[in-house]
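Bear in mind these aren't lab numbers, they're just calculated from the coordinates by the rules spelled out. Keep in mind that what you see is a predicted model, and the values were worked out from it rather than measured. Cβ atoms are built from the backbone, for glycine too; each structure is taken alone.
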Structure I
Amino acid sequence: MKKIAIIGPESTGKSTLSKSLAAHFNEPFVPEYGRKYLEENGPDYNQSDLLAISKGMVILEDKMSSIAKKLLFCDTDLIMMKVWYEVKYGECHSWVLNQLRSHPYDFYLLCTPDLPWEADPLRENPNMRKDLFERYHKELVDSDLDYAVISGTKNRLEKAIEAVEKIK
């Protein structure tokens, strides 16, 4: 089973792409755990909340892995948590760094911030999307991870399907 992370700045279509890919390949997807956590606990968070989100994400991914046949699509990942920690608090919790090494993903789809911003009470970085994209991209390159960039306002799903087909 291959674990595929869909990452990118806020409002770049990650959730839609995750659900659509899962439907296309008839496989499960892991919804964005951070969104669920913040909806249940409120939008104000601290470092301990980010750790709880990171741990919840790993638990949910492990659970969903048990029902995946060949592919598991993950809406966000621990690279995003690492960058989130660094942007908000200047450093990342060691637990997240250890999990990045011990729970690798097989492939990444990195979504570009070329879709229009959609305001949402849980979104907080409308003016940082390009910078965040560059940080995610640097993490992928520096870690020598396999990825494809998904861009454009049209045909994002088709581009993502094509990228996934190459690694199946």
Structure II
Amino acid sequence: MRYVIVSIVKGPAGDFNNNLRKDIFSKYKAKSSKLPAHFTIKAPFEYNENITDLENCIEEISKKEKATPYKVDGYNHFDDRVIYMDVNMSKEAKKVHDELIDKLSTISYINFKNNEGKDKIFHVTLSSKKIQKIYKQLWDYVNTIPCCFDCMFDNICIYKWQNNTWVLHREYKLEN
């Protein structure tokens, strides 16, 4: 089974991302993730056995940690391959994230690549599927649209790949 661990961006920033991705697709046919607006905690991984240890790990953290703020402010890109909304984590949110990475790292089937762990570039993707030929048009277009939101890191979600799409397996809410 294929899984991914993310934090869903909710409220105005999440709605903005979901709507802008639809807009980009309708105007430019540029595809994006099948997940709702999110930042990735652990990129997709395969595991075909029971994930109770993973669920228990995230549940333990979610009961211990409080929701923390972060800001989505402007746009950025990875070369001409990915355009995204920039995420600026608060010190508190980064601390919660890093503790989560430490805990997840103790699970045998969770392995973080260099660009996935504590030093990742936090981002909410807008477009990432074969956009090189239209990158400049997309980049110029999104930069005409203001993007600045206050958000809360208040959830950790496990999604699983089923029937050619991501399906929510379980959501953990961080204590308020």
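Details
- Computed over structures I, II, mean count of other Cβ atoms within 10 Å over residues 7-14 reaches its largest value in I.
- Label whose coordinates, when mean count of other Cβ atoms within 10 Å over residues 103-110 is calculated, return 19.2 (choices I, II): I
- Comparison of I, II - label where distance in nm of label points 7 Å out along Cα→Cβ at positions 55 and 143 is highest: II
- Which of I, II leads on distance in nm of label points 7 Å out along Cα→Cβ at positions 95 and 159, largest value: I
- If helix-only ellipticity at 222 nm (-39500 (n - 2.57) for each DSSP H run of 4 or more, over all residues; to 500) is computed and equals -16000, the structure in I, II: I
- Calculated for structures I, II, distance in nm of label points 7 Å out along Cα→Cβ at positions 31 and 79 is largest in I.
- Ranking I, II by Rg/Rh (Cα atoms, Kirkwood Rh), the structure that comes out highest: II
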